[in-house]
Each structure stands twice: as structure tokens, then as C-alpha cells.
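What follows is calculated from the coordinates using simple rules that are stated; it is not laboratory data. Note that the coordinates shown come from a computational prediction; the quantities given were computed from them, not determined experimentally. Cβ atoms are built from the backbone, for glycine too; each structure is taken alone.
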Structure 1
Amino acid sequence: MTKIYAAASDPRKIDASDPRVVPLQLEVTSATSIADAAQAAPDVSVLINSAGIARGASVLDTDASRLREEMETNLFGPLPLASTFADRIADRSGVIVNVSSVLAWLPVGASYVVSKAALWNATDSMRTELTPRTVQVVGVYVGLVDTDMSRFSHTPES
């Protein structure tokens, strides 16, 4: 049976009503959590990096902590995940999908854009390194997606 490993920082929020779904706890900013997920999911052939946060900080803030937090999740989360799973994905001629944002291409300011532009470039670098190993690397550049991050766009019900 094909497995679908669904990872979240709180795996209780994962709908596992489909018997193929295997919930995993994963915090992308934790090397220990990534190692634990890799041990629990030895047969991965497709990795979808979709974790993301938006703090909306100015890139000129003297306190760069919010920018650093975004970079930790939006860039430095996907990189070790790809590295950790690359060998097993290569063994299966699999795919790594990095979910970014169309904002990666637009100079609209703010820290989120910086982190997503960095992921865009990292995706291209991964593709260059992994193509000879028969790993397809794909960047997905989405617009506004209905997630907790997009709550600002919801209109109140009348």
C-alpha cells in the first residue's frame, strides 16, 4: 500500500481518515525533529516542503529577529529536509517540491519576500545538484492560499 506521510508540528491536526495517511510530528527548524521524521519515513519518494511563516518585518528593522525567524522556517527548514531525504529520493528517482510564493519575484518589500526569494534560488541550486541523480526539483509559486497566514484577507461574515 502506498503511504502518504503528512507532517505537521501538531500531528493531531492531520486528517488521517484515509488509511494511507501516516501522521508525523515535524518541526522544520529542529534537526532532531527532521532526523526523527526521516527515521519514521524511510520509503519517501516525494518530498513537499510547504512549511511557511510570515512576520511582515521591514528588511531595515534594526532587530532582525523576525526576519531570522522567517528564514529559519521558509529557507533553512526546506534545505536540511531536502538534504536528509535526498539519497532515498534519488534511489526512487523521486521529486522534491518546494512551495514558495509569487512574491519571491516581486519587489514589494518585507521580510517574507526575502525568505521566499531565497527559497526560489535554493530550489534552482537543488535542481542543479540533484538532476544528475535523477531527482526532479520543482518550485511552486503560489498566490494567496487559504491558510492561517491568509486570515488577514478574509472578510467578516455579515
Structure 2
Amino acid sequence: MAQPTYLTAEGLSKLKGELDSLLTQRRPGVALRIQKAKEIGGTVDNAEYDEAKNEQAFIEGRVRTLENLINNAVLISEDGGPKDVVQIGSRVTVLNQKGKKDQYSIIGSTEADPSKGKISNVSPIGKALLGKKVGDIAEVNIPAGKIKLEVVEIA
């Protein structure tokens, strides 16, 4: 069985929009480019034809990837679910070893954006936080060593 793709409703909508765009706009456009390139100079030593075929291969690969992600989507609850334990969809406030508070939203890897505090459930920090309760300490192995994060709030 394929791996589940954890997505918010917004993330699923974005993926469906991208898939629709590829199927209705880019795929027909590249097919037309291939046809025109073949008419102009055949298929041998034709840079336009080669470029269009490469783009077609990229589009088809992306279509398959998006279809797989969408077909295996598991929606993350909008309300974050129970607030007593960290799970996918939780917003977690942690206290690091230097006394600084950080807030993370635990989401699926497809939508992860660490610069915005959105971390994947399979990232080192995400994995360490899953299943923790307020007051628990999560030990995270990072390239620089091991850090400890205390869970101070789950929203």
C-alpha cells in the first residue's frame, strides 16, 4: 500500500489546481509544440522537438506524482484534533535549551515550510514531538548533536 499523504484542505486544493492546470493547459500546449516541431524539421537533430519532448516527460511525471499524492491524501483536521497529545495537525509551542520559545505546526511533508514554522511529521523535530504531552521533553538528533525541546503548549 502507498504511503499516506497528510494534507490540509488548502494543500489538497492546491495540488488539485496544479493537476488541473497540467491536464488542461500545459499538456495540450506541449503536444501542440511537439506537432509543430515535427512539421518544421522532423525529429532528428531538432532542438525544439527535443525540448518539447523533455517538457512533456516532466509534465507526465508531475501528473503521475500529483495523482498519487491526491489519491493517497489523508486530510489533517482543521481544528488540530485533541489538545492533550502532539499529533499531525497540532500546533506546538516548545521551549528550547536556550530558553527560547518556538512554535511549530506539524503537517505532512508535501506542505512543510520550516521557515514558516510548518514542519513535517517525518522531520527529526516532527518525529520527536509526535506523541508528546505538555511537560514532556523531546530529544532531537540533529547534525550538530542532540537538542532537547520541552512541550509547553499544544493547540
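General observations
- When FRET efficiency 1/(1 + (r/R0)^6) of positions 27 and 91 (r between Cβ atoms, R0 = 25 Å, to 0.05) is computed for each of 1, 2, the largest belongs to: 1
- Among 1, 2, which structure scores highest (criterion: distance in nm of label points 7 Å out along Cα→Cβ at positions 3 and 123): 1
- Structure responsible for 18.3, with Kirkwood radius over Cα pairs in Å calculated and labels 1, 2 on offer: 2
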